[in-house]
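Asks: Next up: the structures, one after another.
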Structure P
Amino acid sequence: MEFDTYTLVLLRRGRRAAELSDDEVERLQSEHLAHLAALRRRGALLVAGPFRDQDDQSMRGVCIYGTGLEEARRHAEQDPAVQAGRLEFDAVTWLTPKGALAFPGAPTTREEDT
C-alpha cells in the first residue's frame with residue numbers, strides 16, 4: 001500500500017497562558033493567525049483549525065502540514081503564540097492511504113519546491 005505523509009501539529013494551552021493579560025492574548029491570537037495564514041500562502045500549511053467540545057480543554061487546535069516533521073516543528077516554534085508560552089505543541093508524522101485526502105484551496109506547490 002502507498003501512503004501520503006503529513007505532519008500533524010497538535011496545539012495545546014501553554015504554561016504561560018494564564019499569566020497573559022487579555023490584551024496580550026488578543027495580540028498573540030492575531031499574530032498566531034497571521035503566522036498560519038503566511039504558512040498556508042507559502043504552501044507549507046495545508047489546513048488548521050481550533051477544537052471545541054473536547055474533554056481536555058488544554059487541547060486548542062491542529063495544523064496539518066504538507067512538510068516533513070522537522071520543517072513543521074520549525075514553523076510551529078516560530079509561531080508568536082508558542083514563543084510567548086501561550087501555546088505549546090506536539091508534532092507527529094501521519095500516514096494516510098495515498099490520495100485519501102484532498103485540501104481544496106491549498107497551494108499545489110510549496111515555496112521550498114519552487
Structure Q
Amino acid sequence: MNRGMFPGDIYLVYFTPSIGHEFRGERPAIVIQSSGQLAKTNLVTVMPLTSKVDKSNIDDILVRKDTMNKLFFDSLIKVHNIESFDRSRFSMKIGSANLEVVGQVKKYLIKHFDL
C-alpha cells in the first residue's frame with residue numbers, strides 16, 4: 001500500500017476543507033510517517049510547509065530550496081500542525097527533504113510526543 005511514498009517526501013496536499021487555525025488550500029507538506037506505517041493504511045501523516053519564513057515559531061524547521069526538494073521558495077515546516085489525510089488529498093510529489101531536515105523532524109517528534 002506504500003505506493004512509492006516515503007518519509008521525507010514532499011507532496012502538494014489539499015488541506016481544504018479546514019476549520020479555525022488549520023492550514024487551507026493546496027500546499028506542500030512533508031511526509032513524517034514511517035515506511036512501515038505507510039504500508040498499513042491509506043492515511044498519511046504530514047506537516048505543512050509555508051513560504052512565509054518571517055513567521056517562524058520556536059520549533060519550526062527551515063528548509064532551503066534546492067534541487068532535491070524542488071521547492072520554489074525557502075520554506076518552514078510548521079511542526080505544530082501534524083495532520084493525517086487520505087491519499088486522495090495528495091496531488092503530486094514535489095521532491096524530498098535531505099537527511100538533515102528529516103533528522104530535525106524526527107528530533108522534533110520526540111519532543112512533541114514526549115517520547
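Asks: Hey, relative contact order in percent (Cα under 8 Å, 6 or more apart) derived from one of P, Q reads 47; which structure? Before the final figure, lay out each step's value.
Replies: On the way: P: 47; Q: 29.
Label of the source structure: P.
Asks: Shifting gears a bit: If Cα Rg over 2.2 N^0.38 Å computes to 0.98, which of P, Q did it come from? Walk me through the intermediate numbers first.
Replies: Working: P: 1.10; Q: 0.98.
This figure was derived from Q.
Asks: Right, another one. Which structure, out of P, Q, was distance in nm of label points 7 Å out along Cα→Cβ at positions 44 and 76 derived from, given a value of 1.3?
Replies: Numbers: P: 1.3; Q: 2.4.
This value belongs to structure P.
Asks: If helix-only ellipticity at 222 nm (-39500 (n - 2.57) for each DSSP H run of 4 or more, over all residues; to 500) is computed to be -4500, which of P, Q is the source?
Replies: Working: P: -9000; Q: -4500.
Among P, Q, the structure yielding -4500 for helix-only ellipticity at 222 nm (-39500 (n - 2.57) for each DSSP H run of 4 or more, over all residues; to 500) is Q.
Just so you know, all these numbers are worked out from the coordinates, no wet-lab data involved. Not measured: the values here are computed from a predicted model. Cβ atoms are built from the backbone, for glycine too; each structure is taken alone.
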